[in-house]
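Each reported figure results from applying straightforward, stated rules to the coordinates on display, with no laboratory input. Predicted, not measured: the structure shown is a model, and the values here were computed from it. Cβ atoms are built from the backbone, for glycine too; each structure is taken alone.
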Structure I
Amino acid sequence: MSPRKAVVQTYFEGFRRRDHERILDCLTDDVAWDLPGYADLKGKEAFDREIENEEFVGSPSLTVDRLIEEADAVVAIGSGEGRRRSGERHRFAFCDVFTFAGDKIRRVESYLVPLR
């Protein structure tokens, strides 16, 4: 596994464990997180606040099916599930595009599709 793919795996493991430090260690200080249709976040502080969205409880289950690397980007394709505060199960498919600066993630573009 390439070093950048390993960073992406560490990033996802941080979400599975609700480990903010593990996630934030993967990011540049000026990281941008684009969630089309939802939010555009800038910087580690904003990123940190969104790691545990108030609408959800517990840790999500995340399955990465494929990692594709090209130049300074790694694309992760997979699926996940979380639990809303209302108790409702939230299943989704995702495609995350990670753009790197050196060995750190500089930008995350998260495309999420709800599943029934």
Structure II
Amino acid sequence: MGVKRQIYFQMNKRFKPKFNIKKGDNVVVIAGDDKDRTKPRKVLSVNPTDAKVLIEGVNLVTKHLKPNAQNPQGGIVQEEAYIAISNVMLWDAKAKAPSRVKRERTETGFSRISKTSGEVIK
């Protein structure tokens, strides 16, 4: 690997974006076709390099499957696709509303705190 490429990868790691949304969190979709600020949904996965999240039941796409060993019939399947992380907001269970998040440093690391209720998000 060349020196320039090594430096690029080091810089990429060093300035990696930090998002307040993690796998398993409850979020609401605030923009797009599936916009609903009242219905919390579960995050299935987060892709921080592309700034995208996979959310349960949101952005469903139709996928055509060829027959294979696991699925001898083949067919048409609906599955979730990634959406931009900027289109979702963390759900505050205490306030029962979407909430902004601030990060505070603790002895063990960082904790996420809801700005509407002041509660720590686990």
Structure III
Amino acid sequence: MPYIELNVNKTVEKELKETIKSTLGKLIEKLPGKSENWLMVNINDNSSLYFKGSIEGAIMIKVLVYGSEYSSTILNNFTNEITNYLSKELNITPQRIYVSYFFTNNWGFNGSNF
């Protein structure tokens, strides 16, 4: 039950959103036990996202995961892959991309909790 939210301060065309969504579906498999089958993606473009006082291209990525935290090695590898991919796809330098992770054992779906 992962959820990935991208806040981007530039326009992302519909076709590119589809491409990003599909690629994130493949990348999520880098987290053990996770797959696109349960992945929800939210791409918020044109966000009023300022970084270091500038509106220059930036991305805030939130990754929410049901279950226990992963090792720092797994998370570091995932951060590297998602940062490199989105940097190239959206033409935003990696130095202007944040990734944050949130883990929970309380996740509701279909009217009840897991």
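From which structure (I, II, III) was P(r) over Cα pairs in 5 Å bins from 0, in percent calculated, if the value obtained is 2, 12, 22, 27, 23, 10, 4, 1, 0?
I
When relative contact order in percent (Cα under 8 Å, 6 or more apart) is compared over structures I, II, III, which one is greatest?
Top value of relative contact order in percent (Cα under 8 Å, 6 or more apart) goes to structure III.
The value -9500 for helix-only ellipticity at 222 nm (-39500 (n - 2.57) for each DSSP H run of 4 or more, over all residues; to 500) was derived from one model only; which of I, II, III is it?
Only one of I, II, III returns -9500 for helix-only ellipticity at 222 nm (-39500 (n - 2.57) for each DSSP H run of 4 or more, over all residues; to 500), namely III.
15.0 is what came out when mean count of other Cβ atoms within 10 Å over residues 64-71 was calculated for one structure; which of I, II, III is it?
Corresponding structure: III.
Taking 3.0 as the value of distance in nm of label points 7 Å out along Cα→Cβ at positions 16 and 32 derived from one of the structures shown (I, II, III), identify that structure.
I
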